[in-house]
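> So, here's a batch of structures to check.
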Structure I
Amino acid sequence: SPMVVGFAQGIKMSMVYVEKYITDSECLVVRKDAGINTMKDLKGKKIGMPFNTSVHFAMLAGLKNAGLTVSDVNLINLKADSILATWQRKDIDAAYIWYPVLGDCVADNGRILLKTGDLAASGTLVYDGIVVRNEFKEKHPDLVLAYLKEYDRLATMYEKQPQEVVKVLSPYLQMTPEKTMDYINTFHPVPVKELASEKWMGMPGAKDTGVLRTLQSQAEFLKAADQLSTIPPSWAPFVDSTFVAKMV
């Protein structure tokens, strides 16, 4: 959301890479005793989440896919660090949230009903992007490319050397090695060859890609939430895949 708002407000920056594809690190978790077995069962239920975030966007997309609207449910705006306590008090029937709170809710009589990655079937990709100020990338293209190559190398370690990553992240995150591994298992970088496809960023000059379509969907979501006043006629000027092309 901040990236889309920045683009729309005219900040001179470009998205140059996808940091990660959000699939199972953000999910809709429901109480096992709330009588919710399908998305349609959410009607009339209380669902907590931080508003104007990726989980809020995913929740609305999930409702739409299920034939429901916001008026069919009771969405409650909660800070991420207050969701677990609200869940434990049974003040909500469901929550759309990320790890580690997601794992705590699942452990406390919760069940995952929808993963953000499930939305891809209807054409909605949810991801975190890496942006660079245009002035910086024009002055230091070699540095930007070197950074992205190093990021790609480190991201690959999550899949090929997870135990090494746990050793570094566990003390930093102040989580047990087991919880840290759960977190790592939900981190899904996109291989650079896939980024170069039109499912994601595409090659330079691509006009109809998954990233561009998602930026448009996110902008429409933010405008409906009064977080955005205008939507640019095209998102293509804000996505620079030249660095991806050099890495393929």
Structure II
Amino acid sequence: MPVKIVETAEFDLRKPTLVEGFPGVGLVGTIAASYIVEKLQMQMCGYITSEKFPPIAAVHNKMPLHPARIYKSKKENLLVLFSEFIIPLHSIQELSEKILSWCIERNVKQIISLGGIVVQGQQDVVFGIASTPELVKQLEEAGIKTIKEGATTGVSGVLLADCYSKGFPAISLLAESKPEFLDPMAAASVIEALKKIIPLRVSTDDLIAEAANIEGRMKELMYKARDAHNNYKKVEEIGPMYG
């Protein structure tokens, strides 16, 4: 079975923006997209399925759901698509083509991808890539740094290239992120960048608070690991208990 987008509710939006987030560095895209859905109380309107996808059901509020879902907000004229599993490599191209063809069919105005890139310095920069010169200018006017040379991977990267080939408006926003654990602070940064491009009434305060909680827990784990290491070294210095 090829990749299919199954609509589960009436499509009643007019030239909406589609925001998408797929798992990647720091899970930034998935965290940011699902957070927007939660805060705007968006309605599920579809899901993506394929026999090539892992056999997984996501359980939320006691209900089993397809892990790749689409939500809508008529008030915001917004679609949000996100996945809770990593898309298999052999499905990325087909999925990208399906998303783009569905967006063209549904007269979507533009696609904006949210994601993360490996942090190089301070975690406070969001970079942008766009499929048209007009959107590159829009990013620069919004104060978002654009990438002149480099590479972007995964579904969002292939989708951006497909959009460029077909002249379809698309933007990728990439927040600097730490790859070794969940990064809600980077997700908050990418949402703030998104708010410079589209009118989005979403506060990131809860994400920032969650980032502080995660950072606190990580420091606690590091302290415990350090103490355990020091205790082990002391035991080594004392020597074996039995000899």
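> Given a computed value of 0.95 for FRET efficiency 1/(1 + (r/R0)^6) of positions 76 and 188 (r between Cβ atoms, R0 = 30 Å, to 0.05), which structure among I, II does it belong to?
Structure of origin is II.
> Something else now. Thinking only about mean projected area of the Cα convex hull in nm², for residues 52-139 alone, which of I, II has the largest value?
If we compare mean projected area of the Cα convex hull in nm², for residues 52-139 alone over I, II, the biggest value is for II.
> Right, something else. Where does the value 30 come from, among I, II, when relative contact order in percent (Cα under 8 Å, 6 or more apart) is the thing being computed?
Attributed to the structure labelled I.
> Of structures I, II, which gives 18.6 when mean count of other Cβ atoms within 10 Å over residues 92-99 is computed from the coordinates?
II
> Here is a further query. Matching task: 0.65 is the computed value of FRET efficiency 1/(1 + (r/R0)^6) of positions 108 and 148 (r between Cβ atoms, R0 = 30 Å, to 0.05). Pick the structure from I, II.
Answer by label: II.
All of the numbers you see were taken from the coordinates with simple rules; none came from a lab. This is a predicted model, so every value here is computed, not measured. Cβ atoms are built from the backbone, for glycine too; each structure is taken alone.
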